[in-house]
1. With Rg/Rh (Cα atoms, Kirkwood Rh) coming out at 0.97, pick the structure among P, Q it was computed from.
2. From which structure (P, Q) was FRET efficiency 1/(1 + (r/R0)^6) of positions 146 and 186 (r between Cβ atoms, R0 = 30 Å, to 0.05) calculated, if the value obtained is 0.85?
3. Given 1.8 as the derived value for distance in nm of label points 7 Å out along Cα→Cβ at positions 482 and 498, which of the supplied structures P, Q does it correspond to?
4. Identify which of structures P, Q gives the largest calculated value of relative contact order in percent (Cα under 8 Å, 6 or more apart).
5. Of the structures labelled P, Q, which one yields -6500 when helix-only ellipticity at 222 nm (-39500 (n - 2.57) for each DSSP H run of 4 or more, over all residues; to 500) is computed from its coordinates?
6. For the read-out mean count of other Cβ atoms within 10 Å over residues 202-209, a value of 21.4 was computed from one structure; give its label from P, Q.
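Readers should treat all values here as calculations from the given coordinates under stated rules, not as data from a laboratory. Source: prediction; values computed, not measured. Cβ atoms are built from the backbone, for glycine too; each structure is taken alone.
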Structure P
């Protein structure tokens, strides 16, 4: 799966903002690099207080991105090419300019009042409780007209919907049906764990691990605003809507510890199909032992017959290149595309795009404005297609600056380089298609003689593959004879060698990973 941030993928009309026609033009590129599913961040009408995550109409397309007809063309062309299309579904909150909220705030006795979360002031005045917004400050905004506070876990222009109201639920389920009827293959459900809040509205306790300089949203333990027990009934209802249609997928955005994350598969696998596993995004220590422990913990916790998934980057986190450096980013790419389960790639990661430093006066992200140093703009910059003006993204002025290195780090340049990051990505997706062991095979980690090397087997029937990753800064030779006696090197992260190898004396250069086909 390949995440596209529509504002930044390709601008077809020169206004500096990417659009649906631009995405449609590049569907062939997605097939070329081995993508199966494209996931679009929000394209709905929106005042853009949070760049589309403040939805003012759930059943239309923002004119910046095009029209519903443009969307239909995209879906039909994607399906013709064998690609699936997943939309972002933003059910926790709407825009304050959505007609539902305009009605809700008009009076206390409006029929849609209870479609959102309203509360009286605390005794003595002030917000109803201590809940904080992810964007900083109280999560409550006083409405002068009616004298009550409405809840907004994000921007004050993003009031939270009340999912305890059956009418709200049914209206949002109808939104899902609208897009399913247009051919959408699934939804990535935004902040899924936050849909149900504590009925008693109890205060969240402080997080003892928070330190000055950390993002404001980490200040509290969100015990009463996330992952409430009642959420699972709601997820089952959402899954039932998806099940009304053939072969539709639900993916949940869930920043949760693994033991809580896996509960969203549902007791009968009737929850979301893929609760997003952000273990690799949140990993602080990129060493062999830490990565192995993460993988083994996740594999052990998965419910029987649940399908795993891995995420390496997205629109809310610094790019993998910035988190761990260029050499290890190649290793991470091989890890992502060889672990068991569905991998999700963020646009541009396949060519090694880096965060772009955005001057304060050009910052547009609301988080960056309220918490300097934590802006998400750097990882949302335009896709780097070629060495032409604006990296081939737009003939106008891009909405965010293009990276300084785009003349070298772009798709066209890397197409011509057999050792490029793009070449590595394409080789790994080719292997996933060719080899059943990589696409659906089993996983088993291997003990190695080196603390720097993480190795594992992927197996399907008689097919057996060895993956070995050297996270160290020096060369390593490991004995993996127990995996097999002979081997054929199918891919190295350095893209400079193939041929026979001896698993008993497997040599790995610093930061090198390999995929080896084992033979008797």
Structure Q
């Protein structure tokens, strides 16, 4: 058994931002499933939305966030996000994060920060780094800073198994290390910063680690989850047979890219006055209706005449080159893919969950800051701002020392499901979710998804190994998404029901806890 003052599950922007603060008051264990650089943070291409232009910019950023969320945004959380964002980004810059700037000044100083615009933003306020590698630049900067702090222990290749709850309070967690050994960790408090769950769908821009582990563990432990029906499908993932659903950043459209159908026609004017920069849910559904399979393209040929797109988007350009495609020269086939979960473990603005001793921040959490549809590039800012707020709350509320466990969890001796069978099971679940609980939904399809999940539960992969644990977590998350989507008999933001295409008159949040679903204002 091991003891730490604080445990952080996840090493993305929210987890590392929190760990750096927590280390001021004790030892911190940061746990991540793969290498430290592998997180949703590192895959964020477009940038970080932040109002660096003063009070007017902050006020507009708030209103843009509220509008994108389609009536369901927690205004208090959104205000905290946009007001505290500039300070947090300034800290990143102080720690060495190199956002892109214009030409250097006469004395060699860096020029002004470059800003681009993305969908549903009223101003150009998206900072980016290395063209289209913003998330990785931030992750590297935070990791470099965390490694300089002796009280932080970084544990790679370690899978979180379950939270340990005693007397209604989270007091630690069980972990599976890279050698397959079960480790028991006692801690004063736990922060979930484990990211999203895009792997619940067959088509996703998320990395393989995004299997909803934190949400599933919290739910099993008794914590409430909220707004799980709101999964954002990014409109423009690469669409080619046999190719991964590589994210083609919204910044491409911010730089002037058009969407065209198989006839070469721009079509977004039929769906929204903001055209290609409409909210993501609108653009994603428009692409679906125009012909998702091989029928919609990103067109930057008119932009390539004026700009060096390979210099602006080096990562995207390198990926496309593998398929003999080039921005500014070719039409790029695109389609929507699961990208970001607006729901998650229900928290207040300060990271508190419904379960004492457990806190959450970043994509795993649901403060209501995104409402029914996240504003483009608000996700990195969310992790940064709410990771720090959660850490401050943990420091104020944590017990003086970790509680001694009355019963130490033991590893199960049950036989393991073969690896190939586990992978087939996961693939079946992901296909089921894409077909029946994806971008366009209806009651019959969602009930079919429930029946499919019930059938899959009978053959759930077993064993104390990572993929079996992930399979169980994906099944839990899938069930939460389907139940919440079935209960919400309206269309709002990223949740679209063909059988209920209109809003209800009053916006409410879904809350699931111990099998019970309710809707609250």
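1. P
2. Q
3. The read-out comes from structure Q.
4. When relative contact order in percent (Cα under 8 Å, 6 or more apart) is calculated for P, Q, structure Q comes out on top.
5. Among P, Q, the structure yielding -6500 for helix-only ellipticity at 222 nm (-39500 (n - 2.57) for each DSSP H run of 4 or more, over all residues; to 500) is P.
6. Q
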